[in-house]
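I've put the structures underneath this note.
None of the figures in this text is laboratory data; all of them are computed from the coordinates on show. No experiment lies behind these values; they were computed from the predicted model shown. Cβ atoms are built from the backbone, for glycine too; each structure is taken alone.
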Structure I
Amino acid sequence: MHPKLPLTLYVDGACPLCAREIIWLRRHATADRLVLTDVSTPGFVCDGRSADQLRQKLHARSADGQWLTGIDATYWSWRAAGRGRWAAPLGWRSLRPFLLAAYWVFSLARPHLDWLPHPEGSKRCGEHCDLDP
């Protein structure tokens, strides 16, 4: 299954760890392949999903409306950004059970990583910046 591009990746720009990945993806992606949408803007809702729901797991949506979550969202967003070599292990079936377990642990820990320094210094995204290209 190859999702139809552009892929929209719903990111949390206020998360320091996520912000690093956003910067990395922006360096490699083009808007015709990957669109980054910040869920940290006040009142954000997409297709009936709140920002809190979208923060629990990484979400992406293909141009034809198919939703991808977690490892699949990461895998396809990295591929859309032309980082197929980095993404390849995420698609290996033999690693899938380990990756799903690791992602589950990460998704529980991620909200508690706000102590990490934000790559933009003290600036927090949300009402202050727009991640849409």
Structure II
Amino acid sequence: MGREITYTTIDGYIAQYPPEVRERLQALRRTIGAAAPDASEKISWAMPTFYLNGNLVHFAAFKSHIGFFPGAEGIEAFRDKMQEYSVSKGGVQFPFARPLPLELIAEIVRFRAAQNKAQKPKKEKTKRPEASA
């Protein structure tokens, strides 16, 4: 059985972790916010998400790393700068044993923000009202 989600904000998400993890998550959040000041914050896919004409980036804490998810285009554009990290199609793992590469993260976020600003804004999905019987 999965863990029950009890948070609805990024503050709530971060508050559930021990101080040393919270510090890293807050540093990451500040870096993303500074690199994309027009982006809004929300929880999406049960992760802290920055949104700008669509999802910009997600991040999450795991047992031994912070996952940063700028999508496939964000990963591919910076793959050469992420050779020392575990990388997947849409994300990268930053181990707790090493400092966060905040300058690289900011560069990726600026790249993704420029991409999202160039596209037509996406409509937020809204739940349709239940049909009455």
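Work out relative contact order in percent (Cα under 8 Å, 6 or more apart) for each of structures I, II, then name the structure with the largest result.
Biggest value here belongs to I.
When Cα extents along the principal axes in Å is calculated, the result is 39, 31, 30; to which of the structures I, II does this value belong?
I
With FRET efficiency 1/(1 + (r/R0)^6) of positions 22 and 110 (r between Cβ atoms, R0 = 25 Å, to 0.05) as the yardstick, tell me which of I, II scores highest.
Comparing I, II by FRET efficiency 1/(1 + (r/R0)^6) of positions 22 and 110 (r between Cβ atoms, R0 = 25 Å, to 0.05), the maximum is at I.
Which structure, out of I, II, was Rg/Rh (Cα atoms, Kirkwood Rh), for residues 38-101 alone derived from, given a value of 0.97?
II
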